[in-house]
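See the structures that follow.
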Structure P
């Protein structure tokens with residue numbers, strides 16, 4: 001983004017593309033804080049906010065992310081300015097959802113049938129399998145990552161959402177709490193001049209809009 005250029009949300013959506021080539025300019029602490037704050041402001045089911053983030057910016061660790069046994073041969077990750085490891089706190093997801101439901105009820109913010117529906121929803125989530133809980137909490141984390149990707153465009157940064165990695169190796173490398181699950185990686189950096197956005201290859205509206 002050029003200096004002084006102001007982008008609307010639509011502009012940021014159109015400019016966003018997956019960047020896998022970065023120059024050597026570092027990502028600043030202030031920029032990282034802006035991205036994490038954008039994620040913090042994302043919506044989540046029952047305001048559960050299950051996202052947890054680990055920021056990797058030291059070059060030695062970034063190089064490890066480019067090794068084939070950690071990222072499935074995605075060597076370009078070693079050149080990123082930073083990698084944000086996006087995790088889901090499944091226990092926190094349930095606990096904080098329950099706390100929100102209690103707050104709604106005690107303050108009469110939601111009453112009657114809608115509150116009954118929330119109770120039923122929570123009962124189902126509490127008794128769900130670990131895989132189901134992960135899917136539900138990961139959906140919320142994914143929304144927060146979208147917020148970071150769009151904010152990155154405003155900051156002149158490029159990003160790439162990465163879903164191929166060895167979760168256990170990353171957990172051990174970064175000493176992440178075993179009660180968390182990694183949902184994905186977000187590579188962040190200043191795009192190389194040669195990495196320019198191309199036309200998005202997306203389905204037409206009539207292919208995705210149900211009659």
Structure Q
């Protein structure tokens with residue numbers, strides 16, 4: 001992997017940060033993170049190849065790959081395992097589950113990427129502790145993050161729902177309420193004008209009001 005000086009100095013990332021660039025080997029060939037700009041990208045770590053929970057995640061992600069593509073979103077996975085371990089694991093998944101994983105899986109044997117993104121702590125010697133996911137917008141900005149323990153798999157429907165919500169609130173300059181689903185109304189940002197607060201029809205109408213329309217899949 002070609003280490004980038006920008007990434008080596010980073011110490012964990014948060015929502016609103018621009019992702020540092022990196023170049024690395026992957027199962028689809030060399031990848032550079034900045035080449036994925038102009039589309040949404042979900043970058044996620046997994047503890048290790050040939051593990052039960054990770055295998056179920058990758059099988060389901062491969063099955064739902066078209067759904068992410070419909071949303072103009074790429075997937076990119078990352079683990080400490082070598083490129084050839086990734087190849088062997090993907091061959092096993094294909095032969096056992098009759099599904100091909102075609103999105104890139106990056107090798108990160110020195111953990112330089114994982115540490116820079118905050119996926120692993122600086123003192124950790126491997127990436128087996130958590131499953132971190134970054135939702136990155138077309139400008140390269142981190143818009144959402146999730147972190148699951150190693151013994152619990154991610155919810156692929158929730159990943160899709162989160163992506164739908166992020167795209168919908170951008171399109172409408174709105175807010176997504178609890179349990180929002182595509183097609184349901186979003187919320188309008190609250191007014192910042194005192195006169196409008198006093199004129200509101202009831203005590204919540206100035207800050208809790210929906211747009212009356214949603215985003216369809």
Subject >> Structure with the greatest value (metric relative contact order in percent (Cα under 8 Å, 6 or more apart), set P, Q) >> reply: P
Original post:
Can you say which of P, Q returns 64 when percent of Cα pairs over 15 Å apart, for residues 107-186 alone is computed?
Top reply: Q
Original post:
Here semi-axes √(5λ) of the Cα gyration tensor in Å, for residues 59-178 alone was calculated and came to 26, 20, 13; which of the structures P, Q was it taken from?
Top reply: Q
Original post:
Which structure, out of P, Q, was helix-only ellipticity at 222 nm (-39500 (n - 2.57) for each DSSP H run of 4 or more, over all residues; to 500) derived from, given a value of -8500?
Top reply: Q
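We did not get these values from a lab; they are worked out from the coordinates using the rules stated. A quick note: this is a predicted structure, and the numbers were derived from the prediction, not measured.
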